[in-house]
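What follows are several structures.
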Structure P
Amino acid sequence: MPTPLVDVRVATAARHGVPLAVIAGNGADTIGLGPGADVLGVEPGLLERLGVTGRAGQVHPVPGPGWVLGVGSGGSRDWRAAGAALLRAVNGRAANGNGSGEQPPRSVQVLLPEDVDAEAAAAFTLGAIVGSHAFKVTAERTPRLRELRLVVPTEHEDLTEAVRAARTLAAATGLARDLANAPSNVKDPDWLAGTGARLAADTTGLSAVVRDEKWLAEHAFGGMLAVGGGSVRPPRLLELSYRPRGAAGAPHLVFVGKGITFDTGGISIKPAEGMHLMRTDMSGGAAVIAALLAIAELRLPVRVTGLVPCAENHVSGSSYRPGDVVRHFGGSTTEVTNTDAEGRMVMADALAYAVRRHKPDLLLDVATLTGAMKVSLGLRTGGFFATDDELAGRIAAAGDRVGEAWWRMPLLADHADDVRSDIADLRQCPPGPGGITAALFLREFTADLPWAHLDIAGPARADRPYDEVNPGGTGFAARTLVELARSYR
């Protein structure tokens, strides 16, 4: 933990005897080859016979050994898909006997076009690392490619720096995937919070504190204690702090990530079909942990705090019930109507704590919160709510730059009263548009600070590969959080 990732480096000369890939495309489904075709010894007409079109992500092995790799029209998404496709093809040789059974090479090199820019190289790097990431619990580790060399004709400082930053973003996605995919017999609240704290201890500029159930009770974190009360594995609150030197006057951002390590639904129990996927219900918390580590690695000149309320929503005689009234940190009360809407209960405590303890300039939460968002936007786009247009623009732009798609959803005033209760301050899960009412509930704990809510219930998991995404937990949102923090420097 975390899963080892391929090492991507920039070089100015190809190495003799190292398998080589050259680029086809970089111009709307053409088959014009980039530099290195002569090295591969591609015969006239071979590409046509192989069916090479230059489409993004198309990989064809040729004698050498080597590959012809399509990058389509050369957009960032095309380059990400190409990087992922190449690494999957290389590693596929040893993939459970489905390939030829050969060991993958230790190193592969790619000859990039002379006019490649930093954005394309970064996208290719990101796609290669993230697309080749694989979480699997096995007796023996599957052999995988260790090094990818990007060969460019001359030294290019901007390109080298872009590749370095892309490696950090890719590592954040990989870590978030590892945390999400970890099985819940291992991943209880103490494990998740403790793992985040241990990783922070090894990262310069980042510190961590883990609060146990006694501290939570002393400070009246009623939502976390209610949700975690049905499990023998008690809740934890992870608090990560990044305070770079010279950033005393910089904006203070607080990211809150849902950390439900397994979700049975509680007394409002989920159907058995698909419940095994609930090990990834802490994907928002994983994104926050991974983002804080990457922000510290990049030494961004902004103050960031990460809060991850960790709990296991289980069924027992001590589970919280529909009809209960829960008092959150800060005093607000909530009427429980559905114990399977547990995410907003723990997030409410953490948001209220963030407001009182940290007084941030920006408050943002991220969670696999509602099935309604999956219905609205499908499985590849995250939905977000924001209290002002400038913040909304930053989030959408950050996602676009790092290859994560977002769609802004409305905080409809017509439903604001729906979250009011007759017997408490708030009603946890009112009827109506579920994604919107969940956001309106959370807004009650933000004290009118600039705030955004990111619902990643759809794209946090994938059932099949696409672009650089692999099945399982996807690590979605980690890169957006890092890029959002970068936009405040």
Structure Q
Amino acid sequence: MTKIFGPLVALDDVSIDVKSGSFHALLGENGAGKSTLVKCIMGFYDATRGSVLLDGQEVAVNSPRDARDLGIGMVYQHFTLVPCLTAAENLVVSRADAPAIVDWKSEKPKLEAFMERLPFKVPLNAQVSTLSAGEKQKLEILKLLYLDQRFLILDEPTSVLTPGEADEVLGLLGEMAARGEITVLMISHKFREVKAFCDSFTVLRRGRLTGTGDARSATVAEMSRMMIGDTEVRERAERRIHNDQPVVLELAGLCAQDEEGRPAIDVVNLKVRAGEIVGIAGVSGNGQSALVEALAGQRPQSDGRIFIHGKPFEPKRSDFDRFKVFGLPEEPLKNATVPRMSVAENMAFRSFDKPPVASLGWWLSPGPMRKKAEELIALYRVKTTSPDSPIEALSGGNVQRAVLARELSGDVDVLIVANPCFGLDFASVSEIRSQIMEQRNRGAAVLLVSEDLDEILELSDRVAVMSGGTISYVAPIGETDRNTIGQHMAGH
């Protein structure tokens, strides 16, 4: 399969063989060509060259409808269900021959008989908006099976699930594949899931095939090497031991409302000590984003206080400077930069009103601003053609590095980071996690909000779980485990 977009070769002569009844992983960094490949298989793209063979026979897939007719279906990263309809209604309306008026007396027994044959259980009469993320993901898979799709493509299927839900869903699919009922091609970046549930894998890098193998016998190091090649990956800083450190950041009964006036975060209490990383885990939508917005001053607090070193803190520019509070918010290109301004200008947001960039309190000097940016670009290995390039021209990993360079360029007492490695390549992930650990080792109090539980387990000294807008569980990382954290993420 080859796919060319103008001057860009997104896929370069990629061949992949997925055997019937297998659970096959498709691996690769962001931009490696995984999505392009599956969109060619699904008929969203017309391949420049190449073909799809099903059961050894070449087939024409010119649209998703053609793929559906051939029994090829896809579960996307984001749900495609209709929230105001029931699970049963979502299944029936997904059919190509869905009637204009549904005869539920005849449809309900057929649906119940269909559900009885499958290991997935979802309440048919429940409105989709009331289902948990795990139930919605099961319903997405049930929909494909209901439509008689037997080749299932799963795009990061566990990104919205708790560890327990993820293991349940993948385990059930693995059992169905082993019985020869379905064949699964799963796009994933979680090596733990690949090793636990897949029996084979294919790796893409920069649009090319770089390796295939047995997922159970290949090591994580071997798969990683296929993904990143000879790219130099920075080793994470060693964790220093800090004993009896003072509390630096304290959240006391913090509350905030959503856009409709309902509680977004509800009486959040948490303390973070100097030289400590507290990781906040939770399924997406349980208040983590609202908490970060409240701490950043982007969402008004309706009650509660924030204290730093025991003194009241207000999330405004003067207090951020005075208390040495820095952060890396989610989606920094949208939330922490002005995309069309230059890299140098964006790096100066913390210092534009201070010497040597500013004189007389208002006169900006571009020379010192550019010189400082050049130093930070070199120190943090930001890849840019020039300090004068617009920051929106940088890759996602380099935007993250540029913002971190700005936020970590002075003394840091409190560091607040949210999903810092989402969608980044392997080398950028290693670099950014190293920077976070180094700040912790220097004595900063670090609050790490992440939907990647592996990231929480790797970096944190303590873990706190957010569920329903409040913190429901806190434990030292050495006194808990993935399953316990997962149960609290699910609200148990």
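Any read-out appearing in this document is the output of simple, stated calculations on the displayed coordinates, not a laboratory observation. These numbers come from a predicted model, not from an experiment. Cβ atoms are built from the backbone, for glycine too; each structure is taken alone.
When mean projected area of the Cα convex hull in nm², for residues 308-443 alone is calculated for each of the structures P, Q, which structure yields the highest value?
Sorting by mean projected area of the Cα convex hull in nm², for residues 308-443 alone in descending order puts P first.
For which of the structures P, Q does the calculation of distance in nm of label points 7 Å out along Cα→Cβ at positions 68 and 292 return 5.0?
Attributed to the structure labelled P.
Given that FRET efficiency 1/(1 + (r/R0)^6) of positions 300 and 452 (r between Cβ atoms, R0 = 35 Å, to 0.05), derived from a single structure, equals 1.00, which label among P, Q identifies that structure?
P
Here FRET efficiency 1/(1 + (r/R0)^6) of positions 156 and 188 (r between Cβ atoms, R0 = 41 Å, to 0.05) has been calculated and equals 0.30, so which of P, Q was it run on?
P
Hey, semi-axes √(5λ) of the Cα gyration tensor in Å, for residues 108-283 alone derived from one of P, Q reads 36, 30, 13; which structure?
It traces back to Q.
Comparing P, Q, where is percent of Cα pairs over 38 Å apart highest? Before the final figure, lay out each step's value.
Values: P: 28; Q: 34.
Structure Q gives the largest value of percent of Cα pairs over 38 Å apart among P, Q.
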